[in-house]
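Pasting the structures in now, so scroll down.
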Structure 1
Amino acid sequence: MTRSLARTSLILALALVVVAPVARAAKLPAGESLSAYSQPPEASQRSGNLRISTETGVPLALYQVGYPVDAGTPDAMARQYLTENAALLHLSSLDAADANSLELHALRESGAGSTVRYRQHYRGVPVYDSEVTVTIDPKNQVSFVMNGFKPGIELATTVPAVSANAARRIVVESLGIDGAISWEQTAPVIFRYQGQWRLAQRVEVIPASFPVGDWEGFVDAANGQLLRLWDRALYVNGNGNVFLPDPLSSAGVTYNTTGYTDGNDADTAQLTAEVVNKTLLDITSSGGMFTLTGPYAAIVDTESPFNGNFSQASSTFNFTRNANAFEAVNTYYHIDSIMRYLNVTLGVSIAPFQYSGGARFDPHGLSGSDNSHYTGGNGVVAFGEGGVDDAEDADVVVHELGHALHDWVTSGGLSQVNGLSEGIGDFVAQSYSRSFGQWAPSDPQYQWVFNWDGHNPFWNGRITNYGAVWPSGLVGQVHTDGQIWSTCMMRVWDALGRDETERAHWTGIGMTNGSSNQEDAAIAVQQAATSLGYTFSELNFMATIFQSCGYGVTGPTVNAVFGAGFETGDTSEWTSAVSDG
């Protein structure tokens, strides 16, 4: 069974074991193969507080910048920095109407300051996979920069000869789509193909049934050549059944204990005994019918097998796992719980950018196959069936939601470099499960992700005590490499607790973009904790753990904690800092 995430820049999956094959051969570009999207990282090397492209010499990431700017709007402060550092960043003039330019895309405010996002355009046409992200801390200093600017673009024309409709038809026919389409979008972009810049029509399409996926195609806007076609959703083997957070953890037993097996979705006395009745907050009542739609979670039926949204004439949704409605209720509860935890308890604002309202989920999708995914085009998480139904396991549900949160907090700038988003999905799933306090640190299950869905005859699951370190331990498989990130973040979790870890994590991830690697993310999280005012000891704990994971994170300094105006002779503040750690 698979789980995955899709987005304008890519889609990720709750990885379980295998990538689901496409059921029908598609017409492909010459020399290309139809496959799940894999974002190739730009070759780079670290030099002090810079990560520099070895291909272009452009700084891709700038850490602990500490560049003061004049007080003003976040956009004005960010543009001041970009203008004054244009040569360093290899930026073209921001004012020339006929040259490369940066257009404001999104602004995010947090306790760590303001993160301003720009997307590059060439003569009014967006450049694919290019974003410049500038974070300004509360002291009006630029603290963290991700630079996705693409220099050297030269095109004879930006007027497409191939229309959007013609490009859409090429992609739809190549995929063999013969049914309804639940979401689509086509627009011109500047796209780099085989070392050359091309004007292309970018076609995004999510079929309602076959072929399952979040497809992205690029058609040359001059001659109609299909340059690239891939599925941005990455899939993995899995299963699921949700209690609090799963029946094995709440019962403290292992899979195959009497009564604790999937049994083709059958009820047993043991599994039913683990069902907990919980309040479903803020569901919708209309015309005498109640629906699992609220401000933080909302059921949809966007994918086959189209089982409906389980509306009923009662506000009591009491089902056992044998009923299809059980997956809908459990998914609503767990998504609602996570979204409220982040937005209300922690005060970290994360919401879908594709639509208003709660995070949308389809508890029975992917044509019933044993897969799950998040599709970034429409911002929906969907769950398949097979083994333990995916939407029955909170780890599966929360992992997929983790991809969505990563996508939303970066305004579409999700990164799967080094399996970062897979690691984020595993981390948030483990953080949620471990918060129930059901396994002791000495239990192997304490480190398991997908306790009910995996670690059983269906598949092996994943862990958060993975032994590899970054970057020497990378194997080039996103689900395996993601365990480096989730393991490291759960070590921080053990040191600082859930609230402080997740607050710093999501605030920091909100500073990253689609080209960020795991080390970039670690430095961003450390920067977020510093800007949020974490204590000296907390910052020291985090830095030490990050360093042990292989990330080049700098430990806290007195000036970083107290500001550049801190006087070393001020013994009261220094004594307080030392006593904090």
Structure 2
Amino acid sequence: MTTPPSPTASAVILHFIRTIVEDDLKSGKHAQIQTRFPPEPNGYLHVGHAKSICLNFGLAQDYRGLCNLRFDDTNPAKEETEYAEAIQEDVRWLGFEWNGEVRWASDYFQRLYDFAEELIAKGLAYVDDLNADEMRDYRGTLKEPGRNSPHRARSVAENLDLFRRMKAGEFADGTRTLRAKIDMASPNINLRDPVIYRIKRAHHIRTGDAWCIYPMYDYTHCISDALEGITHSLCTLEFADHRPLYDWVLDHISIPCHPRQIEFSRLELLYTITSKRKLLQLVNQGLVAGWDDPRMPTIHGMRRRGYTPAGIREFARRIGISKSENVVDMSVLEGCIREDLESSAPRVMAVVRPLKVVLSNFVAGETGSRSAGFHPQHPEFGEREVPIARELWIEADDFSEVPPPGWQRLTVGGEVRLRYSYVIRCDAAIKDAAGQVVELRCSIDPATLGQNPVGRKVKGVIHWLSAEHAVPAEIRLYDRLFTVPRPDADKEHDFLAFLNPHSLAVVQGWVEARAAACAPETRYQFERLGYFCADRFDHQPGNKAVFNRAVGLKDTWAKESV
């Protein structure tokens, strides 16, 4: 007896689906598992899809199985090639690769049609003339059984003739459907003669105008799984009531494979939404800059913001898989990203809200500079020179005319250490006509380069940049898109009422020249400020520096919500 494959990942969290997979492999029910990720190409993938991607591809990877990428392209009116291409890009960016070629439900249109004729021939499907409103009336309610359609008793020959004429385009959209003949009195409404084909004249992104009838998802999905030899068909809990239909279809057609459908709870991430319809509304109304706006919970948006694939995969691992409600605070996701960037992102200095400092005793050629490493735990990242000049930029928040108790940054008459450089003293604050501080006059203690001052203790350390050597940069400070944990749960207010008006602030700052010259999507820790990413599209090395704040150095929302 051969030993079944075991997980290859080092930090696996066991959950009920893994237990099922391991039992099936140990019992010999399956020699190899095969999963699938079956998105509809009608929008960009979001963080909930990321959970499903990590589950399906991760299980196949861990147990040395296979995972297919299959597009559910059965609703041509809403599907676009752009979405399909973006989905493929997302899967690969997250670190996964699918088995063989990309698959499409449309690959099986003829097979699906043939199986429908088989159901008709067996007396298990019929063509119905009821319109949508009539069908809803006949379906009944959760408390009352449905009624048989007056067309349910049509003969096999009549149903075959009508279905073939539907395919030939003889009937108008919405005038006829093909329904499975199951049980109109079933307590499960999904089994009350569900529609499995409808007439819809819409140009399809792959088959063009070859078909004017399209199969429904519940009918298509189970057959596609079976045709591909899927062993474990994983889906979210809202499909649990659809499982009897999944099984019924496969039990009544001539197909040898019968995958097992298993449901798990979908992700509800607080302070955001994952409804494709509502995300599309944000895009169409211009409330965000597009599907890849860094405030969006889409994978494209998270990527552009500066989130890492490893951080997202760790998030999916950490939140786990179960059948119970999976409500997760945004801080968990941000924490996973922060932890990954803490160890992987080089550190540089940047100034987001600049205030000029003039060093009165700076002497060119004599005032020294020091080198600094890019990461204290990674000497292999190397180091760079941190140049100093007569004029500096510091963070405006690092100066206060009337400092609060415990203040350890600059004030007139106070001292701080410049990170990697000298201790300086603020001698004067220069104001404009409006009374705003626009410049600080400071002096260097020349004996403090690389050593502590004699006879006194300086606690504060601030970041800074030489004005002569710094490069201007557009800094985009992103925050959460909504101000409440569940923006779409309030029945009395539209979710748009909870948009965060401060979710984006664009400021003109300064960065080290090394950072400005980096490639798009390079991530840095801007010391004392947070983790930032060179914008994927707008950052132009040597020409235009644009950085997006991915996540702060700590969770500031937790403090604010106390």
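Any read-out appearing in this document is the output of simple, stated calculations on the displayed coordinates, not a laboratory observation. What you see is a predicted model, and the numbers here were worked out from it, not measured in a lab. Cβ atoms are built from the backbone, for glycine too; each structure is taken alone.
Which structure, out of 1, 2, was distance in nm of label points 7 Å out along Cα→Cβ at positions 122 and 482 calculated from, if the result is 3.2? Of the structures listed, the value fits 1. Taking log10 I(q)/I(0) by the Debye sum over Cα atoms at q = 0.07, 0.08 Å⁻¹, for residues 154-417 alone from the coordinates of each of 1, 2, which one would give -0.29, -0.38? Label of the source structure: 1. Among the shown structures 1, 2, from which was the value 70, 67, 49 of Cα extents along the principal axes in Å calculated? Source structure for this number: 1. Kindly point out which one of 1, 2 the value 16 was derived from, the read-out being relative contact order in percent (Cα under 8 Å, 6 or more apart). The correct label is 1.
Here mean count of other Cβ atoms within 10 Å over residues 306-313 is compared for structures 1, 2. The highest value is that of 2.
For which of the structures 1, 2 does the calculation of distance in nm of label points 7 Å out along Cα→Cβ at positions 162 and 410 return 8.2?
2
Taking 0.00 as the value of FRET efficiency 1/(1 + (r/R0)^6) of positions 50 and 322 (r between Cβ atoms, R0 = 25 Å, to 0.05) derived from one of the structures shown (1, 2), identify that structure. Going label by label, the one that fits is 1. Looking at FRET efficiency 1/(1 + (r/R0)^6) of positions 402 and 546 (r between Cβ atoms, R0 = 30 Å, to 0.05) for structures 1, 2, the greatest value goes to 1.
Across the set 1, 2, FRET efficiency 1/(1 + (r/R0)^6) of positions 218 and 266 (r between Cβ atoms, R0 = 35 Å, to 0.05) reaches its highest value in structure 2. Upon calculation of distance in nm of label points 7 Å out along Cα→Cβ at positions 258 and 490 from the atomic coordinates, which of the structures 1, 2 produces 3.1? Here the read-out was taken from 1.
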